[in-house]
Structure I
Amino acid sequence: MATYAIGDVQGCHDALQRLVRDIRFNPMTDRLWFVGDLVNRGPDSLKVLRYIKTLQDRAVVVLGNHDLFLLAVAEGIANTRPEDTLTAVLAAPDRDELLTWLRQQRLFYREGPFVLIHAGLLPQWSIDDAQRFAREAETMLHSPLYRDVLRALHPSKQLQWSSDLSGPARLAMIMKVLTRLRACSPDGLMDSSFNGPPERVSTGYFPWFKIPDRRHHGATIVCGHWAALGLHFEEHLLAIDSGCVWGRKLTAIRLEDRQVFQVNCADTTRGA
């Protein structure tokens with residue numbers, strides 16, 4: 001019995017299938033944890049969603065920013081861009097079933113010493129805080145009122161965290177942190193536009209996991225989202241977005257012993 005955490009798939013179905021074969025995944029005994037961004041930019045988002053959905057309780061999924069974007073596009077809240085590759089999902093006969101399944105997934109998952117999220121945590125958030133905040137946002141996302149929080153999230157570039165936030169803005173900000181954070185200031189101000197390598201973070205900002213005296217200790221955080229960071233391990237951090245959709249690698253890590261498995265993605269076709 002093993003648990004494998006898998007990095008951002010982003011519609012790269014063939015790479016995912018090769019990786020699953022390489023790790024000899026046994027759905028009777030093993031589990032797959034997905035760090036989010038199941039869809040978009042790669043060629044086969046529809047196949048990825050259909051496959052992971054069939055895994056049922058053998059898969060744990062947290063949502064990423066691209067997954068939330070798909071939900072917003074499907075509701076007419078956001079518009080696709082030239083580089084997006086969501087048309088097949090939106091036109092599929094099982095579209096509604098897949099989108100409902102996707103919307104019911106988590107933003108935060110905690111088990112034993114591990115926490116699974118897509119992006120990062122603000123320095124003032126403890127693990128317990130983050131879990132509680134995520135549950136607030138998930139409750140809305142899983143409810144008939146989910147469109148309200150998607151509207152608050154798209155766009156939300158100027159939105160910053162404050163404990164005084166309420167309503168859809170509060171929930172959208174929780175989702176923004178959990179699915180988009182890369183760099184922030186020591187007091188938790190997000191650099192919302194940054195997506196480069198960590199050495200190019202703007203003055204006054206730091207990679208979220210490098211902030212001194214941050215409160216989210218006591219767990220090993222498994223995350224993705226930051227392709228420019230690449231595969232990055234620290235004592236309490238397993239960052240596993242190794243840029244498959246950019247023609248690099250798709251990564252799985254076996255959590256029991258931290259053994260890494262990878263497949264090359266050089267043949268991946270990405271949206272222009």
Structure II
Amino acid sequence: MKEQVIITTIDSRGVARLTMNRPQLKNAFNEELIGGICDAMGRLNADQNVRAIVLTGAGDAFSAGGDLNMMRRAGEASAAENKDDARRLAHMLHSIYSSPKPTIALVNGPAMGGGVGLVAACDIAIASEDAFFALSEVRLGLIPAVISPFVVEAIGARQARRYFLTGERFDAETARRIGLVHMVAMTAQLEATFDGALKSLLACGPNAQHEAKELIRAVAGHAITDAVMEDTAGRIARMRASAEGKEGMTAFLEKRKPNWVKGE
């Protein structure tokens with residue numbers, strides 16, 4: 001029986017975990033893995049019972065980026081075929097970035113090239129202290145083109161000008177300092193640190209989280225104009241009038257947990 005390249009589990013809290021399952025190849029991308037993540041994200045994004053989506057790697061790596069065999073095939077392919085492959089990678093990353101659910105990268109080991117793009121596409125990233133990162137495409141005579149919108153948004157243009165151009169490795173603490181990851185945990189404490197972040201996420205209204213993600217995209221990089229202020233006023237007015245907003249405020253006033261918090 002063929003081994004699954006992506007393993008999907010959903011626990012009783014509605015937390016979905018996508019595990020890239022090519023440990024012998026450091027979870028490097030191939031066409032099957034890219035397609036598997038896209039398909040899984042499509043299903044999970046549409047599932048109202050899913051509260052959060054976690055992306056991690058099997059074994060001792062998060063993801064080594066592009067699979068060597070896939071890269072070899074790309075070198076022999078036409079420009080049109082290469083563009084189609086790049087589009088599929090972009091679609092995969094965007095399915096994570098644009099998810100209505102909170103997405104978490106649980107970086108259990110090295111993330112290289114496209115693996116850094118996966119980390120940047122997630123809302124929250126938690127890395128093991130022994131993880132390391134590299135945008136190593138330039139060392140192969142390539143550029144991190146498809147992942148660049150996600151990575152530059154995470155680390156900023158100034159840091160990208162260093163790491164895109166040198167291809168050098170950097171450690172988890174540097175990744176935290178430049179904004180690629182939010183938290184760094186001791187390896188033995190990675191799951192416990194993740195559980196703490198998850199508890200905070202699950203305490204919040206799922207529709208509010210979706211709307212908060214849309215809010216960030218609406219205001220980031222925009223001048224504070226009358227139009228922006230009018231838009232934000234409309235957004236909070238809609239949320240106050242929503243069923244979830246009313247339940248949250250009522251629960252707060254009644255000193256109880258809102259109805260989206262399970263098991264409490």
Structure III
Amino acid sequence: MDILTHLFGVAGKTVLVTGGGRGIGESIAEGFVKAGAKVFICSRKAETCVETAERLSRYGSCTALPIGADIATSEGRASIVEEMSQRVEKLDVLINNAGALWAAPLAEYPESGWDKVYDLNVKGLFFLIRDLVPMLAKAASREDPSRVINIGSIDGFHIPKHETYAYSSSKAAAHQLSIHLADQLASRNITVNVIAPGMFPSKMMSGTLERQGEEKTVEKVPLRRLTNGDDMAGTAIFLASRASSYVTGTVVPVDGGTATTL
């Protein structure tokens with residue numbers, strides 16, 4: 001076995017990506033499929049999930065959990081756990097990518113919008129991890145821990161210019177929650193880390209890109225470009241590989257230097 005495969009190979013691992021039907025989740029799922037992992041994706045929109053799984057299956061093993069599961073609800077999380085339990089005995093990697101955003105002026109910010117964001121970005125993330133710990137523990141060993149990779153945001157520690165109060169504070173909460181879980185789950189050989197992306201051309205970014213264009217959008221990014229799919233997939237594969245088996249409780253900015261140099 002060559003050194004790159006030894007350190008960074010993820011072939012044969014079983015991976016679950018939430019919010020895997022599009023955007024960052026789709027990019028991460030594609031990277032793992034192409035690397036030889038057995039990937040399951042779930043999404044609130046079942047049709048999108050099925051379409052993405054069919055496309056990615058051309059490269060390897062990708063299965064949709066087309067249950068329209070809303071991770072913000074206990075019923076949605078239970079359906080994911082049940083589906084996974086019926087299909088596999090253990091889970092090597094859980095990637096929590098599903099998330100929500102709500103923007104509104106302070107005086108008009110609705111409680112319903114706040115609850116929608118927190119129910120998915122914090123509560124849903126926590127309870128899905130809790131409920132999948134038994135499957136993660138079955139796959140774990142001291143030499144090759146199971147992995148939880150939570151997708152946070154640089155807005156969790158970098159003040160955004162937009163009035164996305166619930167989003168930025170929920171991502172800060174998710175970062176801290178991940179560090180807390182990393183400490184608690186270490187004894188079960190499960191690592192917990194966070195990827196904090198910068199500006200990724202997803203649905204959440206579409207309005208900004210339409211208003212001011214990509215060149216204007218990235219002018220304050222030190223590396224002068226948006227975050228892309230390879231950036232996200234590469235970081236996730238590193239955090240799921242042997243190369244990171246001694247890494248836990250970290251928040252990794254993938255943002256071209258935006259949050260850490262400005």
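Ranked on mean projected area of the Cα convex hull in nm², for residues 79-134 alone, which label among I, II, III comes first with the largest value? Numbers along the way, then the final one.
Working: I: 6.0; II: 4.2; III: 4.4.
Once mean projected area of the Cα convex hull in nm², for residues 79-134 alone is tallied for I, II, III, the winner is I.
Tell me which structure, out of I, II, III, gives -9000 once helix-only ellipticity at 222 nm (-39500 (n - 2.57) for each DSSP H run of 4 or more, over all residues; to 500) is calculated.
Values: I: -9000; II: -16000; III: -13500.
Answer for the origin of the read-out: I.
Who wins on relative contact order in percent (Cα under 8 Å, 6 or more apart) among I, II, III, i.e. which is largest? Don't skip to the answer; put the middle values down first.
Details: I: 24; II: 14; III: 19.
Across I, II, III, relative contact order in percent (Cα under 8 Å, 6 or more apart) peaks for I.
Here, each number is a calculation from the coordinates, and none is a lab measurement. Because the structure is a prediction, the values reported are computed rather than measured.
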